[in-house]
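Please treat every number below as a calculation from the coordinates, not as lab data. In this text, all values refer to a predicted model and were calculated from it rather than measured experimentally. Cβ atoms are built from the backbone, for glycine too; each structure is taken alone.
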Structure 1
Amino acid sequence: EKEQISHVIESFRRLWPLIFVMGVLSPPLRDMFRGYVAVEDGKIVGVTIFQRHGTTNTWVVGTVGVIPKYRRRGLARKTLERALELMKERGAEKTWLGVINGNTPAQRLYESLGFAVYDATMDYTLTDPSTPSVPELPNGYAISRLPRSDWRTRFEFEKRITPEEVRLYEPIEKGRFRRPLMVRLLIPLLNLVQRVKEEAFAVRRTEDGKVVARCGYEVSLRGKGVNSISVRLDPKHPELAEHLVGLMLKKVVERSPKLRVEIGVPAWMPAIAEAAESYGFKRRVEYLKMGLLL
């Protein structure tokens, strides 16, 4: 994982001049990466990284961390408080973050700032994947590729299936899915530099064309790092879970057979978690999602 993070950082370093120019031309990109660092003894010992969620007024805190030697000095609080101040200055209305379930000090810090738990996500991992035997897609459904440009299908689907308590902090807005032109140009470049292949699909009910699931995968073509799959399923159609998880796993293994595979599953999609476990995935960690209205 450290190697993968280093590779991502190096990729962004190489593309940073281009990202900077795009930020000048496209205002939404200016909030793509924001952060504050804590400096002690002349070196960076803590960081809070955050970003605007698409072009909406919702922001996401991606990282809050302090080197162990410098913890319990209030550095995490200071950088996070500064981050919240900047979000407000930039028009933020709400923000959310993830914290490992069981990390009591971090959770207490966030609670003291007004954050509240509203959801949870389980991360599963498969360390030695093999090509799975995938059951047939149940009758009455059809699967097809979902182009990156088709934001409306994603938007309408998530708007329909996302629980109300989740929408409070992660509202389903067009700005989350309809990417600015500069972002649409940047993503293929990032994938090219990082040597990543991704593909997405939508599952529709054949009788009326209603979208009942979307899924996808991302594989590393470098032979290093981690592969990932994703399945977003309407809870009213749990019978699709085993096929979709298996199909995405199969596509990943066929393209990149030697790397670990990961999948994140919301707490309100138990059918996906059960299907992942049936293919040998093990729960690695549970994240509590905490939100704050600004």
Structure 2
Amino acid sequence: MPLVKNKIHFLLLSLFFQIGFAQDLFQADKITINQLNGAINFSPSLITVSNKQIFLLDKKSRILAKINNDSLNTVGGFGGSRYGMFDPVDLIADQLDIFVLEQGTSKISRFDFNLNLIQTFPLSSLEPKYPPFFNIDSKRNILFYSPEDGILFKTESISNKFFNFIDFNLLTDSYDCLLDIAISRNDQCAVIFSCTNELLMFNRNGSLTRRFKLTIKNPFKVSWFDNNWAVFNDMGQLEFQNAQILNIDTEETNIIDIAHENNLLYVLTDSIIKIIEIPKISF
């Protein structure tokens, strides 16, 4: 079959994790990307999930795709059409919309779940910003980071009106190594700094509430998971804010990106998407 879903026995060594002790997680399911119809020359860089729908973005070919049974539905690519992209760098699914951030043109494109283009808007009409990543809170305010300013900006809903939300110049000398930003269900915010190997947590008003020194190395992704902040690295480790560590079964493949929905992790590698179930975590 074009779509390969190998059901693999789900194994956990323990349901109760001890602080600082790494536990192993094994995949419950997987999708082989190159066996999807329409996946020729498609090498996704980013993954996002909403309502069990998986969306992928290939930065190099500038293609946005949705997995539909055993096929890929795609839009985008090079060229001057309204669906063409210049330099897509980040991807988010929010409610029933898909958002793609383009850094060089400082704009966001909004698609519906069928990949119909709904809206394209610049992040700023007066002062250009070139954010490498963004996120969206529960009120659909867009938070985006400007490396040139060292500031996390926040828009007024889906618009190009924005204001300073967090000024990292006041908090650290290492704001230029900020890697990722995540938003919780109640609009708290967390960011990762690679050069200090820290997780910084903020309340919904942008005030710093905690700095957490990470144990894992090479973090690249932070996410709100089971009422706790969780940080992932490229070696397949997952660290929670209380220092509990899980190891994802990577099968010696490179982890490119990670998304999650409810208790499922979707781990994008260079050849497959691993779907990993995590049970209720006891803290």
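For this structure, a couple of remarks:
- For semi-axes √(5λ) of the Cα gyration tensor in Å computed as 28, 27, 15, the structure of 1, 2 it came from: 2
- Value -11000, calculated as helix-only ellipticity at 222 nm (-39500 (n - 2.57) for each DSSP H run of 4 or more, over all residues; to 500), assigned to which of 1, 2: 1
- Origin of the value 0.85, where FRET efficiency 1/(1 + (r/R0)^6) of positions 162 and 242 (r between Cβ atoms, R0 = 30 Å, to 0.05) was derived from one of 1, 2: 1
- Given 4.2 for distance in nm of label points 7 Å out along Cα→Cβ at positions 34 and 122, calculated: source structure among 1, 2: 2
- Among candidates 1, 2, the computation of relative contact order in percent (Cα under 8 Å, 6 or more apart) that gave 25 used structure 1.
- When distance in nm of label points 7 Å out along Cα→Cβ at positions 66 and 210 is calculated for each of 1, 2, the greatest value falls to 1.
- Structures 1, 2, by mean count of other Cβ atoms within 10 Å over residues 114-121: label with the highest value: 1
- Comparison of 1, 2 - label where distance in nm of label points 7 Å out along Cα→Cβ at positions 50 and 106 is highest: 2
- Calculating distance in nm of label points 7 Å out along Cα→Cβ at positions 226 and 274 for structures 1, 2 picks out 1 as the one with the greatest value.
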